[in-house]
Structure 1
Amino acid sequence: MNISLRAGEKIYINGAVLRVDRKVSISLLNDAHFLLEAHVLQAADATTPMRQLYFLLQLMLMEPGGAIEAKRLFEVFHSQMSLVLDNTILRDGLAEVGDLVKDSRYFEALKVIRALYPLEAKLQAAPASAASPVKAA
């Protein structure tokens with residue numbers, strides 16, 4: 001996998017934080033868990049269920065020492081979301097995320113979650129009487 005970084009940009013690889021001082025391209029020659037700085041979600045921005053799920057998955061990549069606990073929380077939150085989501089596209093995306101995480105394909109799972117953000121926002125902005133992404137209790 002080839003990755004291009006701008007001067008001053010960070011990348012998180014297997015828990016290590018690397019910052020480059022100039023424009024650079026790197027090639028990952030083996031399997032590695034990585035996260036680009038541009039894709040890092042701050043805790044304060046994890047304001048929706050999909051963003052919270054993303055944040056937990058991100059923790060698994062950035063903090064290998066706490067990855068077991070983060071994965072446990074991810075699995076619990078993922079299963080709870082699966083039970084309450086009423087939108088087929090979100091539910092299918094969530095199932096794909098679960099499969100990717102089981103295969104340790106975290107970066108790809110993050111991409112799927114990011115792609116679901118606009119739909120989640122659209123559904124949350126819809127009036128309460130309209131189709132809701134979450135089943136009524």
Structure 2
Amino acid sequence: MAKPLIVVVNDDTTFLGLMEDLLSEEGYNTLIIKSSDTAYETIKKKEPALVVLDIRMQSAEAGFMVLDLLRLDPTTAQIPVIICSAATQFVRENEAHFRAMGCDILPKPFLLNELLTKVQAFLGPPPGI
């Protein structure tokens with residue numbers, strides 16, 4: 001069985017490295033994207049099983065733009081998205097909007113088990129488990 005691909009979009013290099021290591025160890029293929037400018041096109045091309053998206057990156061609206069593009073495109077509209085951000089107040093204020101767009105929310109900081117529980121809710125257990 002092929003390993004599901006998870007795309008992680010975030011502008012924090014350290015966070016991206018940790019996510020890549022953790023998700024790979026859990027049995028998932030991981031693609032990291034540091035720039036919101038290339039995120040939508042890469043996600044459309046790679047067709048991941050899940051996207052973990054920081055909503056605030058290079059600019060306050062960067063993640064929103066990526067999310068809007070994903071949801072407006074019929075080929076990417078159904079890809080599950082977990083909003084993972086340290087902008088907790090902003091995320092709380094926009095939670096209803098994110099949920100209406102079919103997103104789950106994981107505020108930073110988070111426990112690793114919280115992340116894995118959310119990933120498994122969308123993808124099931126990693127292959128081989």
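Computed from the coordinates by the stated procedures, all read-outs in this text should not be read as laboratory data. If you're wondering where the values come from, they're calculated on a predicted model, not measured in any experiment. Cβ atoms are built from the backbone, for glycine too; each structure is taken alone.
Largest in relative contact order in percent (Cα under 8 Å, 6 or more apart) among the labelled structures 1, 2 is structure 2. Between structures 1, 2, the calculation of mean count of other Cβ atoms within 10 Å over residues 41-48 yields its largest number for 2. Comparing Rg/Rh (Cα atoms, Kirkwood Rh) across structures 1, 2, the highest figure comes from 1.
With helix-only ellipticity at 222 nm (-39500 (n - 2.57) for each DSSP H run of 4 or more, over all residues; to 500) derived from the coordinates and found to be -13500, which of 1, 2 does the value describe? Don't jump to the answer; show the numbers that get you there.
Numbers: 1: -16500; 2: -13500.
Of the options listed, only 2 reproduces it.
Identify the structure, out of 1, 2, from whose coordinates mean count of other Cβ atoms within 10 Å over residues 65-72 was calculated to give 13.5. Value 13.5 for mean count of other Cβ atoms within 10 Å over residues 65-72 corresponds to 1 out of 1, 2.
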